[in-house]
Structure I
Amino acid sequence: MIDTTDTYNKIALLRLAFKGLEENELQEMAPLTELHTYSPGHILCHEGAFEDVFYIVADGQVEITKKIIDGEDERVLRVGGRGDMIGEMALIQNAPRAASVRTVTECTVLEMEKKDFETVLSRSPRMAMDIIRITLDRIRANDQKMIDELQRTNKVLRQLDRNKLEFIQVAAHELRTPLTVLKGYVKVLGSLPTVAGNALLGEVMSGILKGTDRIHEVVNLMLDVTRIDADTLKVAIVPVPLRRLINDLVHDFAQAAMERRIVVAAHHAEESLIINGDPTLIQKALTQLLINAIKYTPDGGRVVITTRPVMMDHHLPGVEIAFRDTGIGLDVEHHDLVFEKFYQVGSVDLHSSGKTTFKGGGPGLGLAIVRGVAKAHGGRAWVESAGHDEEQFLGSTFYLQLPINPSQPQQPVPST
């Protein structure tokens, strides 16, 4: 830092910064300020720090930067030059610095301590108005810059999302044919006398079939999610007996639940639970909700499925299906994100494989299918949980609301 006393005219500099002040006000301010010169790269303001100096740039350039996202580099908000004020809002608000300020070139600044700044500000309403005007102009400029950047980023993200969906669709279709061939050959091998009479080979063949069935399920999920994102997931409007659909689902997962000592129970409202919709799609959504509940409930836990009639938005009669578990729970910041495709809570590396294994890994498509099916029927899906806790097991409740009569019946698409 270099002290500078005579090189710059303080009054002229203050007049440049505060165009609305009278000459006598400028005369009063000048003795309260000091001129200093800093070398390039010097930090005048530290983001997040409480500091007591207000600056006006006399000569040179400064760079105002801010860390927008943790883990990323700071972003340049603007570049300041002669006559620009720096750090005034933090002093006015008694708040930490909102951004960092570095000198880009050798830079001379006019400095004023917080106590002197507050004294002058209290005596001069015009100075306060000038600062408000300058600050609002900066906010508008920063907002516009961030909006432009967000628009560019969203455009790139939309294109990347389209590319990803196109890849998923192609990959899924390419996988189906060899899977079908593989499954067919395995069945042929299994029918041969030398294989059928060999218990060890029979176990191997059973394992291969189980693996191909699991891959086929994932492929079908991939195709379903591409239809959801392309808005081509159509619903067939036919009567759907929810009570029977849910009871059959509980029966289908009885063995998987028993292996993990998880009790799965269904409690239905007394009213009729027949709605109009697509039974195949609704069954897929219910299956994913039960898989999710079992997967994140520890051994010895409980999953309760309840159904009840509800009045949805716009006074539309509907049915609410709730899957309540005694599992690890979910923090509030994940409540919406878990319904996004490919989203995983926690580290994927820590997850084990298996459809109903505790915290078992998966493609991250199940809950995206649930929300897509709900949307296609004019319903909605959401989750409620007190938070994630693997000691207290606070649990989660996933809800699926479906209208009894969807407002716009559509033609079905072929099932996969």
Structure II
Amino acid sequence: MVKNILLGALMLWVSTYADAANYYVRAGATGAQTGADWGNAFAQLPVRLERGSTYYVADGTYPSKAFNDALSSNLKITIQKATVQNHGTSTGWSDDYGDGQAVFASLTFNTGLYLFDGATGGGPGSWDTGFGFKVRTVDTGKSANVYFGSGVSDIAFRHVDFEGRGRSYSGGDTDLIYLTSIYKNISISHCYLHDTDRTMILSWPSGGSGFLIEYSKFARNGNAEHREGWSAGTDSDVIVRNNLFEDIMGTGVIAIVNNNGDARNWDIHGNVFYWTGKYTDGSINTGAIFVSWNNADVLVRAVDWKVYNNVFANIRGFTSAVAFQNSLNSVVYNNIWYNNATDDTGVIGATGDYNWFYGNRSNNNRGANDVVGKASPFVNWQAGDWRLTAAIPGMLLSGFDNTDFSGVTRGADGVWDRGALEYRSSVVPLPAPTNLRVQ
């Protein structure tokens, strides 16, 4: 399984090293532009950044930026959205500088050890609102919002809105995060990746290791060929936890295809994969979570995958299954398949049990303890409220992350429930995605 030690290794660098200095960046600044304070702020991020330092960024629009700063003693560089509450020095500061958003064009990371932190927005309560940073590509010569060079490591994004050119963009295939070379230790937390014609993340055929995606929302990809939410290669040591995946179409929501080697140690839990009913121009073709392909010259295996406590709801297309053409020591537990108009549900090519099914076109049960329910298990799924109306006891798991995205500890009441959210008899309603409807 993916050990908690992975999370420590992935994020330790974010907080370990003391900052050498603070610098200040404000679009339209007209002072000395030394970055020493808000009155003399840089008008944009300088070409070279200082290792160990923090760059506070005010509201405004900023150009594309390439990060090429040489590594030095494992010191990180922090790019931090300035807010009214946290903006470094008060010299030259106005609250008008920190009450809005800083919008960047495309970013390129050719070296590592960066924290790109929008400070606000994202996650439960503000899945798609309130972001301090936005990355929105406007250059027609760019096909992605964020590019990574070969061998980069230790880059974290927090509270960032990654906005694409739209589902129906016709100027060529576009992606949000383009990571096609070997990488190590990338994290995306409390972010919003949305409205692109192809993928939100393309990491094929990189074969990197150490990827964390948490408390983020992926929404709406479009009409390009080979579209998925995440098109991965033989990536290993991956955690995908407590996210929303809305209206993702193509081969799969998370798909590994046409690659050689093993994709090892994936932990996918606490997520909701769903279709709102708003879009009818696509479907899931091969599996909501899918690992393949096997022919004369291509072999990819899912090794040591753990897929548990997710919801797959209202999906249209050929399949909403977790489907592995080749797998080893991979398990699928405590998931809910609800109201999917697909030919396949459940588990293909792995060990599955304690899963729950209702309202699907086909309930393909795979385990002795799978259950076909008698009604919707959710408080108000049409409005995006994925709380359970009653306990649905599943497999009590150990060695797994046991916190859902509302902050509840699974199994604390003696019952580890199925689905993304642990049952509670009384709870403040969760904020909901919009435009959900039955088709």
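Could you figure out which one of I, II the value 1.00 for FRET efficiency 1/(1 + (r/R0)^6) of positions 20 and 124 (r between Cβ atoms, R0 = 41 Å, to 0.05) was computed from?
Only one of I, II returns 1.00 for FRET efficiency 1/(1 + (r/R0)^6) of positions 20 and 124 (r between Cβ atoms, R0 = 41 Å, to 0.05), namely I.
Using relative contact order in percent (Cα under 8 Å, 6 or more apart) as the calculated read-out, with 9 as its value, let me know the right label among I, II.
Answer by label: II.
Quick check: 0.75 is what I get for FRET efficiency 1/(1 + (r/R0)^6) of positions 268 and 300 (r between Cβ atoms, R0 = 30 Å, to 0.05), calculated from one of I, II. Which structure matches?
This figure was derived from I.
As an exercise: helix-only ellipticity at 222 nm (-39500 (n - 2.57) for each DSSP H run of 4 or more, over all residues; to 500), calculated from one structure in I, II, equals -14000. Which structure is it?
Only structure I yields this read-out.
Taking Rg and Dmax of the Cα atoms in Å, for residues 236-379 alone from the coordinates of each of I, II, which one would give 15.4, 45?
Matching structure: I.
For the read-out distance in nm of label points 7 Å out along Cα→Cβ at positions 132 and 388, a value of 3.7 was computed from one structure; give its label from I, II.
II
Can you spot which of I, II the value 27.0 was calculated from, given it is Kirkwood radius over Cα pairs in Å?
Corresponding structure: I.
Computing distance in nm of label points 7 Å out along Cα→Cβ at positions 172 and 188 gives 2.9 for which of I, II?
It was calculated from structure I.
Every read-out reported here was derived from the displayed coordinates using simple, explicitly stated rules and does not represent laboratory data. Remember, it's a predicted structure, so these values are computed and weren't measured experimentally. Cβ atoms are built from the backbone, for glycine too; each structure is taken alone.
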